[in-house]
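Next up, some structures in structure tokens.
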Structure P
Amino acid sequence: MKPLASGTATALNGRLRAPGDKSISHRALILGALSVGCTRVTGLLEGEDVLCTAEAMRTLGAGVARGPDGAWIIDGVGLGGLAEPQNVLDFGNSGTGARLVMGVVASHAFTSFFTGDASLRRRPMGRVAEPLQRIGARIVAREGGRLPLAVIGAASPLPISYRLPVASAQVKSAVLLAGLNAPGETLVVEPQPTRDHSERMLRHFGAEVTVSDAPEGRRIILQGQPELKAADLAVPGDPSSAAFPAVAALVVPGSEVVIEGVGVNPLRAGLFETLREMGADITFSRERIEGGEPIADLKVRTSALTGVEVPAERAPRMIDEYPVLAVAASFAKGRTVMHGLGELRVKESDRLAAIAQGLAACGVTVAVAGDSLAVEGLGAPPPGGAEIAAKLDHRIAMAFLVLGLAASRPVRIDDGATIATSFPGFVEAMNGLGAGITPLAP
């Protein structure tokens with residue numbers, strides 16, 4: 001247990017760089033391992049989630065090591081060159097790592113065993129297993145499709161056409177990764193566009209991927225059995241991590257913060273779009289493209305926020321940012337309603353319930369109706385003064401620490417240990433801007 005408390009900050013000022021994008025870091029390790037040659041990755045997130053994926057790719061036969069200059073070097077084995085793992089693949093708290101690697105091994109003719117921590121073992125894997133079994137893999141799991149599970153890879157994987165029942169970048173990516181080792185075309189149709197890091201990075205490593213819009217949704221076609229070639233990569237700052245200092249700067253009076261090198265991929269930028277609709281003073285500068293991804297520096301100043309209605313179709317572009325958006329909404333004037341949040345129920349925790357319970361404990365009026373969350377903001381700091389059960393969820397922990405920086409009374413969280421999964425050094429980075437986040441005795 002690592003309890004933490006945050007008390008009212010006078011102002012946040014300065015510059016920081018968000019840790020490397022978690023989604024891109026996972027994919028860089030995986031595709032580097034599947035490529036021929038040596039890939040050099042800079043800016044890789046060195047959080048526990050990504051380190052679990054690095055260890056998994058080592059166990060599958062790739063060379064993965066951190067160099068003395070901080071860059072990561074991946075000696076790839078080439079497509080189809082992975083080896084049967086001699087140990088169980090343990091993904092800790094990382095649903096992304098587990099689901100993507102399930103896709104990789106589904107089209108390799110060997111057996112792999114997957115597990116994770118208590119939180120990950122509660123999360124359903126059935127919606128990934130279903131299309132992978134169509135490709136020819138066998139998957140044996142606990143009741144409800146949960147970890148621990150075994151993936152018995154297909155000896156002769158088949159390309160499939162698959163329409164996602166719900167918008168999920170993880171399921172889409174798992175199918176595409178499995179399709180790499182299958183002949184012919186693998187087609188994925190998604191009803192709503194989700195983050196496209198996999199498509200961009202597959203092209204970066206030499207795969208042929210085409211994307212088009214059709215009446216039934218967004219169509220992604222992958223040509224199977226390409227020769228992936230090593231390609232160096234710079235990982236941008238994670239917009240999901242940048243969200244926490246950004247919202248903190250918006251709600252703590254007198255703040256001005258610059259967050260450097262943040263990925264601003266349009267399919268990940270829903271939070272910044274929503275905050276601007278609420279009246280947030282957020283500007284982009286030094287906009288550029290690196291490794292196929294758009295990047296910018298963000299300047300954020302304290303702003304008077306107003307409640308808005310957030311449409312369901314925006315959810316895939318900001319699914320991980322709803323906890324901290326709900327915190328911002330608690331400071332806004334008027335009601336903010338967020339729709340289409342069903343996916344939050346199967347994250348590291350039931351995030352929808354955790355957000356509502358935490359805000360209510362801090363004196364904020366909230367309501368959950370189906371997959372929608374309504375937050376009644378008073379245009380003033382909420383009372384705070386609560387102890388929040390983070391439920392082994394890094395984003396719940398960070399969101400409520402942000403709330404405590406501008407609430408009337410300090411906010412405590414029962415355990416911040418999982419913050420390291422996505423934002424190592426979060427407390428130090430925030431305190432470097434002027435926050436007051438302190439450890440408590442267990």
Structure Q
Amino acid sequence: MSNPFDNALRQLEKAISHLKLSESQIERLKYPEKIITVNFPVKMDDGKDVIFHGFRVQHNSVRGPYKGGIRFHPQVDMNEVKALAFWMAIKCAVADIPMGGGKGGVEVDPKKLSKGELERLSRAYVQAIVRDIGPEIDVPAPDVNTTPEIMKWMVDEYIKFKVKSEKLKLTEKEKSKLMGTFTGKPVEYGGSLGRTEATGRGGYYILMTLLKKLSLKKRYGDKLTVAVQGFGNVGYYIAKFLYEEGFRVVALSDSQGAIIVGNLNKDNLNPEAVMKVKKNLGSVDDMKGVRTISNDELLELPVDILVPAALENQITGENAGKIKAKVILEMANGPTTPEADEVLYKKDVIIVPDVLANSGGVTVSYFEWEQNLHMQKWSEEDVNGKLKKKMESALHKVFEVSQKEKVDMRTAAFMVAIKRITSST
């Protein structure tokens with residue numbers, strides 16, 4: 001398995017080869033400012049204490065507080081968390097929001113926990129990192145296997161600690177500011193309208209802006225075909241928005257399997273109907289009237305747009321030569337390895353990199369943080385309007401650098417971000 005942090009550094013090195021930076025600037029970009037490793041006990045339903053292992057990596061804060069999700073996954077490791085924190089620093093700078101990069105994780109399979117155990121785990125993790133987070137220090141958010149409800153537990157635990165340790169009597173304004181320590185909360189508990197769909201909606205705005213620039217709809221017709229690998233929150237919403245726009249969604253997958261329409265030239269999958277089946281029966285491959293294929297086969301389908309929205313290292317040097325899509329919209333973090341990048345660039349496949357394509361989520365997280373800090377509540381229309389403006393601006397800037405410097409869009413995105421980060425030091 002490719003080391004994600006090594007991949008991240010290789011992406012960085014490719015970008016800095018086009019820039020004039022000092023040694024100290026390069027070193028600050030490469031290495032996290034702080035790495036937190038925690039081991040903490042959680043009482044299980046049978047009364048026994050179990051020790052869990054967790055991380056928080058704080059990569060770069062020159063543009064603002066660290067920002068990044070917390071994932072609960074049995075394969076979480078330090079290299080993965082370091083890479084994700086680094087990518088988040090780049091992503092925030094690409095989207096031009098005043099935040100840095102961070103990431104957290106706990107080695108756990110949350111599906112094996114009861115709801116009570118999950119809540120106690122969430123609160124215990126906050127207690128373990130509580131002195132290293134805060135609305136002006138580090139602002140975590142949901143990620144793989146973490147939810148708005150988990151964020152609610154976490155921010156509640158954080159506020160309890162602050163009140164008890166500092167003997168505070170909070171005003172509503174002070175409480176609202178502390179609520180800004182976590183984003184992705186339920187709307188009724190300080191969350192932002194539009195946050196649930198934000199990553200998918202942001203990717204949709206990015207793709208539509210790119211297609212206009214490239215005139216792809218004119219070249220290939222209005223019914224562009226799409227295959228989406230990964231059918232969680234992000235994969236579902238990007239598929240839904242593209243379907244509603246008139247694209248033909250011809251293949252979808254989740255961790256259990258993948259499905260494809262009977263006829264790639266005319267059939268279509270309705271993401272809402274597929275999601276109902278997944279929720280009721282457990283997987284997309286329980287859908288009737290479709291064929292089942294493997295996730296590997298999905299990646300190699302002859303579609304116009306491929307959307308990897310699952311985990312890292314899905315498109316590699318081994319399968320990149322078999323990719324037939326014209327555009328790859330990276331809605332997952334790190335789905336394409338550097339070896340695959342080289343192969344696809346030579347094939348004229350356009351990759352919209354993760355640090356650009358999925359930056360809608362962190363952008364609306366930033367909006368949520370802003371609302372909490374200033375005791376505001378924006379309408380969903382306002383949130384979506386501000387998101388659209390941010391995404392279009394980011395795409396235009398990255399595309400401009402890509403064309404001017406004759407580099408792929410990932411390298412261009414890194415160049416844009418690095419210039420913004422280094423100019424803030």
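In this comparison of P, Q, the computed figure -14500 for helix-only ellipticity at 222 nm (-39500 (n - 2.57) for each DSSP H run of 4 or more, over all residues; to 500) is attributed to Q. Of structures P, Q, the largest value of distance in nm of label points 7 Å out along Cα→Cβ at positions 280 and 376 belongs to Q. Computing FRET efficiency 1/(1 + (r/R0)^6) of positions 64 and 400 (r between Cβ atoms, R0 = 30 Å, to 0.05) across structures P, Q gives 0.30 for structure P.
Say we calculate distance in nm of label points 7 Å out along Cα→Cβ at positions 104 and 256 for every structure; which of P, Q gives the highest result? Largest value of distance in nm of label points 7 Å out along Cα→Cβ at positions 104 and 256: P. Where does the value 50, 41, 32 come from, among P, Q, when Cα extents along the principal axes in Å, for residues 208-383 alone is the thing being computed? The structure behind it is Q. When mean count of other Cβ atoms within 10 Å over residues 344-351 is computed for each of P, Q, which one produces 20.4? Working through the options, I get structure P.
Throughout, read-outs are computed from the coordinates displayed, never taken from laboratory work. Since the structure is predicted, the reported quantities are computational estimates derived from the model, not experimental observations. Cβ atoms are built from the backbone, for glycine too; each structure is taken alone.
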